[in-house]
Structure P
Amino acid sequence: MKAPGGPPLLSVRNLDAGYGHVRVLQNVSLSVDAGRIVALVGRNGAGKSTLLRTLSGLNRAASGEITFDGQNIAGLRPHAIVAAGLLHVAEGRRLFRRQSVADNIELGRYGLRLGAEQHRQRMDRIHELFPVLQEKKDLPAGGLSGGQQQMLAIAQAMMREPKLLMLDEPSLGLAPVLVDQVLSAILTLRAQRVAILLVEQMVERALEIADEACVMQNGRMIASGPANEIATGDALRAAFMGDHGAPGHLQS
């Protein structure tokens, strides 16, 4: 997953991490190129969310290397990682539900100084991507549908124009038509050269839109490669095998 002629935007090598004395990630390596979608798949408890939390600085790595846009970010505080252009939209759409949609978007640029023209351009880009957020800008975020809240969470991150956006379960709890809208927005972001590291419960759909994929099992990376090859490979089947040898549902 290395870009021809240049280093990847995100490079993770031999990463170990966990919670206290509990080791969750073991010797994990992956890379993400600029303008590419990488799907991170595996059963519940495989370590996917822990990996995203470690990359965003919410968990501290025990060992290993994390390089983003040429900078070593292992050990940096979350705000410094955000400033570098790596943003994490966590599972659960964590919004200020009593605040308006417009205010939630504005909170995405907290601590960031933007000129009037820069601000207008970013808002125009967000409203082009998610027109419904402009229509409902004065409503409280808590009054939006689940799909609209997911769009708002992504829009909040987009105020900082990230180089790489990590999305944890963006389709969780959404109706199929809203899943389509969210995945379509992800493809639009890729076309705009935003890299995406995607953890998604709907594995088949994630692999359809991804360029590359990584398969996690029990805190280890067991396979990586082109998404279409991972979709039909043995590693994916192995990662979702049930306790008694029967294939599990393809959910993360």
Structure Q
Amino acid sequence: MPFDISQVETYQWVLSIVSGMVIGMSKAGLTGLTLMFIPLMALSFGGKASTGILLPMLCVGDIFAVAWYRRHAEWRYLLKLLPSAVVGIGVGVAVGGGLSDDSFRLLLGGIIMVLLGMMIWQDVYKKETHYPQAWWFAVLAGLAAGFTTMIGNAAGAITSIYLLSMRLPKNAFIGTAAWFFLVVNLLKVPPQVIFWENISASTLMFDAIMIPAIAVGTAIGIIAAGRIPEKAYRVFVMVMTGVAGLLLLVL
């Protein structure tokens, strides 16, 4: 059934407003939070409909984040990720709804935990591994990010692990991620309108109402991220990524 804003219930409005604030916070630096609300939105609106609702909200959050952090982006890492991410998006469009929610959840959770484990192993044992700078690592990360963002708007954890592996400073991390997701999410809009048909005038009207909530969340995220020291921020992102991965595996 197509999304109808007139049929949205009170609890769905509340959940969406909270999700909008969390999206703003996550895009502005408190990364890892959004992934926790994606399953709740899917349960509330249905998987396909929730993806169409969330994508424009994510684009708004990306625009706010880029407006603030645009000067901090490291374009060399963006140019490594984007080509394979576009291919991953194409694979996601082709697969569409053929992958069950449980299969996607377990696949994404497994990928996140494996990559996170590799990064933690490198940090703890101070190993001078070369895989973060290898061309295949960027290709695999881009493919995984493109595929998972197309299927479930859930590539934040994978992108975080890749950028953390590059040991970017806090603002460079946030700015690079902001530009990456702005480009990727805008590329996802036409396929979802044309092939999945889950973004409509009613969807966009609903999302427009969520803009103030996203803006408030962005302001909170900017202030909070600015007060977290560099080393603590790295640990924060790793912990939130790990929690998100575990939730995907156990829920």
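Taken together, the values in this text are just the output of simple stated rules run on the coordinates, not laboratory data. As the structure is a computational prediction, the values presented were derived from the model and not from experiment. Cβ atoms are built from the backbone, for glycine too; each structure is taken alone.
Hey, helix-only ellipticity at 222 nm (-39500 (n - 2.57) for each DSSP H run of 4 or more, over all residues; to 500) derived from one of P, Q reads -10000; which structure?
Values: P: -10000; Q: -26500.
Working through the options, I get structure P.
Out of P, Q, choose the structure whose coordinates give FRET efficiency 1/(1 + (r/R0)^6) of positions 10 and 186 (r between Cβ atoms, R0 = 30 Å, to 0.05) equal to 0.95 when calculated. Intermediate values should be presented prior to the final figure.
Numbers: P: 0.95; Q: 0.40.
Of the structures listed, the value fits P.
Of the structures labelled P, Q, one was used to calculate Rg and Dmax of the Cα atoms in Å, giving 17.0, 57. Name it.
Working: P: 17.8, 60; Q: 17.0, 57.
It was calculated from structure Q.
Ranked on relative contact order in percent (Cα under 8 Å, 6 or more apart), which label among P, Q comes first with the largest value? Don't skip to the answer; put the middle values down first.
Numbers: P: 27; Q: 41.
Largest value of relative contact order in percent (Cα under 8 Å, 6 or more apart): Q.
Computing distance in nm of label points 7 Å out along Cα→Cβ at positions 50 and 82 for each of P, Q, which one ends up highest?
On the way: P: 2.5; Q: 3.1.
That would be structure Q.
When distance in nm of label points 7 Å out along Cα→Cβ at positions 26 and 178 is calculated for each of the structures P, Q, which structure yields the highest value? Intermediate values should be presented prior to the final figure.
On the way: P: 3.8; Q: 1.7.
Going through P, Q one by one, distance in nm of label points 7 Å out along Cα→Cβ at positions 26 and 178 is largest in P.
Quick one: Cα extents along the principal axes in Å, for residues 138-217 alone came out at 39, 27, 22 when computed from one of P, Q, so which one is it?
Numbers: P: 39, 27, 22; Q: 42, 31, 15.
Source structure for this number: P.
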